[in-house]
Structure P
Amino acid sequence: MNKQKKKGISYAKWGYIFILPFFIAYISFTLIPQLMTFYNSLFENYRNGLTQIGPNFVGLQNFVKLFTPDKSGTIGMLKYFGNTMVLWLMGAVPQVLVALLLAVFFTSYRLNIKGQQFFKTVIYMPNLIMASAFSMLFFTLFSPVGPVNQVLLSSGMVDKAIDFLGMKISVRVLISLMNFLMWFGNTTILLMAGIQGIDQSMFEAAEIDGATSLQVFMKVTLPLLAPILVYTIITAMIGGLQMFDVPQVLTNGKGTPNRASMTMVMYLNNFLQTSKNYGMAGAVSVVLFIVSAVLSLFVYNTLSKQYKK
């Protein structure tokens with residue numbers, strides 16, 4: 001009599017089945033478009049009036065054009081990358097610092113703040129407003145005939161309306177302020193979740209040892225919060241490099257004044273809108289991807305080096 005072998009149940013295959021939709025979506029909507037973007041960047045493919053030029057294979061010629069100075073001696077790609085980094089830093093640095101301060105304040109075991117759910121809702125609410133609506137609001141507020149100028153004029157603080165949207169510093173400040181207001185709540189909630197995930201006994205031990213609040217933050221909270229903090233900074237940086245909607249609406253796509261607020265994605269969008277130049281747009285996308293990857297790797301290695309063993 002042959003003994004029937006008991007068939008074991010393999011649960012490993014179910015894990016692959018459950019993660020399969022993610023890989024299908026990633027390959028379909030991310031990986032393939034990325035490869036196609038790089039492929040298109042190697043071709044001359046644009047519209048001149050009603051005439052379609054290309055696609056003609058030109059190799060890396062589109063990338064060379066990106067870094068070739070124009071008639072004024074300006075390399076557009078570098079100028080717009082500099083604009084993007086300035087706008088991001090002006091909004092991201094206060095965003096992370098304020099979010100970190102609020103996260104520590106609301107999760108303090110000493111203060112024991114009540115109503116955390118209410119405060120989470122309040123600080124997250126600006127993130128629910130569409131960027132275009134936010135930009136239109138600021139455009140209306142700070143236009144030459146807007147409420148801000150009317151208050152300044154009626155109070156006698158200025159003799160004539162201030163062109164906030166025509167000055168380099170004011171436009172950059174407004175864009176950075178909008179990005180700060182839209183995203184600091186989301187960053188605060190992420191950091192709060194990270195702090196709440198730290199073992200409470202660590203804080204209790206530090207208190208028993210007589211550590212001050214600053215010492216607890218520097219020696220306990222910050223080191224253990226490092227993975228979440230690194231993730232927050234990297235995602236904020238990637239989002240900053242892709243900044244588009246706020247400056248696009250606020251400056252009507254012109255990056256005024258003197259293209260001082262034009263970002264890399266606005267530069268990319270100009271190729272798609274004006275001449276349908278898919279080759280140059282693809283080249284800008286590839287450069288943006290490489291810059292994002294390099295900066296993300298640099299930030300990750302720099303911020304997490306001291307916590308690696």
Structure Q
Amino acid sequence: MRIGLQVPSFTFSGGPERIAAEYGRMAREADQAGLHSLWVMDHFFQIAVVGPAEEPMLEGYTALAYAAALTEKITLGTLVTGVTYRHPGILVKTVTTLDVLSGGRAWLGIGAAWNDEESRGLGIPFPPTAERFERLEETLRIAHQMWKGDESAFEGVHYRLERPLNSPQPVRRPHPPILIGGSGEKKTLRLVAKYADACNIFDTEELPRKLDVLREHCEREGRDYAEIEKTSLVVTDSRPGELSVDQVVDTVGRLAESGVDHVIYSQATGHDLAGVLGEALAQTEKITPAGR
């Protein structure tokens with residue numbers, strides 16, 4: 001079982017001058033606690049379930065690059081990048097750069113995008129849902145092609161790349177793991193089965209059924225279901241000191257029984273989860289997720 005930490009908020013006492021120090025401390029503590037992964041949201045405005053849009057929000061890949069320089073082992077990713085935010089060729093280059101500079105610790109976390117408020121605010125195109133999923137599939141195809149070193153022209157409906165050169169290639173081979181966020185049964189989970197190395201599904205009562213749907217898509221795609229890392233985001237509103245090691249162990253055990261391999265904790269209020277998660281990790285390392 002793996003445990004990760006998501007940092008969804010950069011609202012620290014002391015204002016913007018404290019963001020680098022506090023976020024850096026969180027990254028180092030997560031790394032030193034032995035956590036497997038560190039995640040930030042790829043948003044430009046704060047999202048409503050965390051706080052007002054006006055709250056501080058860092059650009060995701062710059063924030064991860066800063067964390068990479070302060071850490072040694074923890075893997076780094078966005079949970080998740082909206083496909084409309086960056087051109088696919090630039091996105092692959094960005095994740096590759098993070099992977100090279102971190103020594104092979106980057107993820108490509110990606111989804112179909114949903115936050116039309118920040119897109120309208122910053123002038124980012126936000127096409128209808130069907131088109132966003134078409135763009136997501138083309139982006140996944142481009143990522144696989146570029147990470148294979150295939151420089152032949154890509155001709156899609158939405159993207160055309162004359163020479164998708166990617167030099168240097170990532171340190172992680174065959175490529176940084178691709179995680180698709182979301183649990184849509186017809187489109188998202190089909191794309192997971194066809195293109196991804198991991199999925200991320202919220203910790204809700206529907207999670208076991210969503211994994212069953214993913215298994216069915218894998219059968220149709222001829223994909224080994226066990227190859228896909230199942231991650232689940234657990235959002236806690238506990239304040240520092242309120243979340244116990246036993247509570248984390250119980251949650252991780254329950255999710256493992258559902259078939260989850262990697263539990264990612266997100267704490268919107270308070271910023272001191274790493275120590276508790278590290279202690280829980282020592283007690284859960286031998287847990288084997290169902291179906292493994």
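Summary table
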item	result
With helix-only ellipticity at 222 nm (-39500 (n - 2.57) for each DSSP H run of 4 or more, over all residues; to 500) derived as -20500, matching label from P, Q	P
Comparison of P, Q by FRET efficiency 1/(1 + (r/R0)^6) of positions 163 and 243 (r between Cβ atoms, R0 = 41 Å, to 0.05) - largest value held by	P
Highest-scoring label, criterion being distance in nm of label points 7 Å out along Cα→Cβ at positions 99 and 147, among P, Q	P
Comparison of P, Q by distance in nm of label points 7 Å out along Cα→Cβ at positions 171 and 259 - largest value held by	Q
Source structure (of P, Q) for log10 I(q)/I(0) by the Debye sum over Cα atoms at q = 0.10, 0.15 Å⁻¹, for residues 131-274 alone, computed value -0.55, -0.83	P
Origin of the derived value 5.6 (distance in nm of label points 7 Å out along Cα→Cβ at positions 59 and 195; candidates P, Q)	P
Structure with the greatest value (metric relative contact order in percent (Cα under 8 Å, 6 or more apart), set P, Q)	P
Structure from which 58 was derived, percent of Cα pairs over 16 Å apart, for residues 11-106 alone, options P, Q	Q
Ranking P, Q by distance in nm of label points 7 Å out along Cα→Cβ at positions 67 and 251, the structure that comes out highest	P
Read-out percent of Cα pairs over 30 Å apart, computed value 28, structure in P, Q	Q
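All of the numbers you see were taken from the coordinates with simple rules; none came from a lab. Because the structure is a prediction, the values reported are computed rather than measured. Cβ atoms are built from the backbone, for glycine too; each structure is taken alone.
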